[in-house]
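Heads up, there are several structures right after this.
Derivation of every value follows stated rules applied to the coordinates shown; laboratory data play no part. Quick caveat, the model's predicted, so the values are computed rather than measured. Cβ atoms are built from the backbone, for glycine too; each structure is taken alone.
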Structure P
Amino acid sequence: MPDFSFENQYRGFVAGIDEAGRGPWAGPVIAGAVVFLNKNCHPVLLSELNDSKKLSKKKREKLYNLLLDEAQNGHLLYGIGSADASEIDRLNILQATFLAMRRALEALPQKPDFALIDGNRAPADFPAQVQTIIGGDGKSLSVAAASILAKVYRDRLMTKLALQYPYYGFEKNAGYGTKAHIEGLLKYGVCPEHRKTYRPVAEVLQQAS
């Protein structure tokens, strides 16, 4: 289970950063940044935070709401950043992810001194010193919190986009390539939220041209 071992290696403000939405065919990539100001947070947060992929949707929602509550209570800071589909197509998904991470860091109310980033790739010219942690969302509480923040925020955003673009099942698949999504693409074509450089979407565009 994640703890504060990595955070405790540094003095000053330490942000955990993680992303959600690198694989989907549609929608933005979202990054979350979380700084725990103290360890007096709700005990459920400290005991149940984990890699968002290992948690049920119901538990993710509960932890997300607790994170927002604890921010209101002054126990943590958070920021959310995104890069949209057009930026993903222009930059590529890795660079767009780094852009979302930078925006999440800049959205924090106070600039951190260090950033713990899930994975093994560090963004260039990042506005804080960086330590990458493979599997960080299962090792660092700050990164785990960021993973929950990014995942739930993005899922809610995709549910809203489903109202605008109702043909692809975004409210259920969050933009991933499910059967319903493929059927929607083949029948209704590509919408502005689709990542046109992703092969399945590019193939639909090619067939339509």
Structure Q
Amino acid sequence: MNLQELTRLVSLGEGPHLEFKRRVPRSERIVKEIVAFANTQGGRLLLGVDDDGTILGVRDAAEEEFALKQALDEHCDPMVPHRSQRIAITKKRDVILLHVPESADKPHAVVNPDGTRAVYQRIGENSVEASREARRLMRYENDSHGVLIEFGEKEQILLRYLDNYGRITVGQFANLANIPRRRASQTLVLLARANVLLLHPDQRQDYFTLALRNVG
């Protein structure tokens, strides 16, 4: 990529597949963005570009690349496949373009300094923590084994509700079917794995819809 192509890319603004950073921030913060891309549909991270789209470049690209590598080594599990490219802005400044493809080894997690782990995904221009249901579906995404489901009374109640109202959250299903939230979550995830439902990640609260309504 050359400077002209970079300028066109930056003009698109931040979004589901593009993130700007002036430089490598605190380790777990930069890993959060990379993990979110890998756990969703991939994306590109530009180091040396301000939030408003101003192309500033970084003064020492090698130092930034080292900081990035160190951050990933310390705070990313499992490691995210990626590749980087330097784009010269001036004789002394470069933008670092990091390509992060969607991963086949989801979910990737950020390992925080206190040892806790957090899984992130990309929603719009934000990297947000994934719900329990989203994390479970990531784990099963490449599972080739079939899913056996039984449509009992609870499932029939769920389908009638969705047919009338279009969407449902885990909490709503738990209340509707009078079952524990954990069982409601498991049922919805199972039906999503069977392609009966679709999970829609949302910054406020994830919800499910009938998959057939989203065809076409």
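As an exercise: distance in nm of label points 7 Å out along Cα→Cβ at positions 2 and 26, calculated from one structure in P, Q, equals 2.9. Which structure is it? Please list the in-between numbers first.
Details: P: 2.9; Q: 4.1.
Of the structures listed, the value fits P.
Each of structures P, Q was scored by relative contact order in percent (Cα under 8 Å, 6 or more apart); the highest score is held by P.
A value of -13500 for helix-only ellipticity at 222 nm (-39500 (n - 2.57) for each DSSP H run of 4 or more, over all residues; to 500), calculated from one of P, Q, originates in structure P. Once volume of the Cα convex hull per residue in Å³ is computed for every structure in P, Q, the highest value turns out to be that of Q. As an exercise: FRET efficiency 1/(1 + (r/R0)^6) of positions 122 and 154 (r between Cβ atoms, R0 = 25 Å, to 0.05), calculated from one structure in P, Q, equals 0.20. Which structure is it? It traces back to Q.
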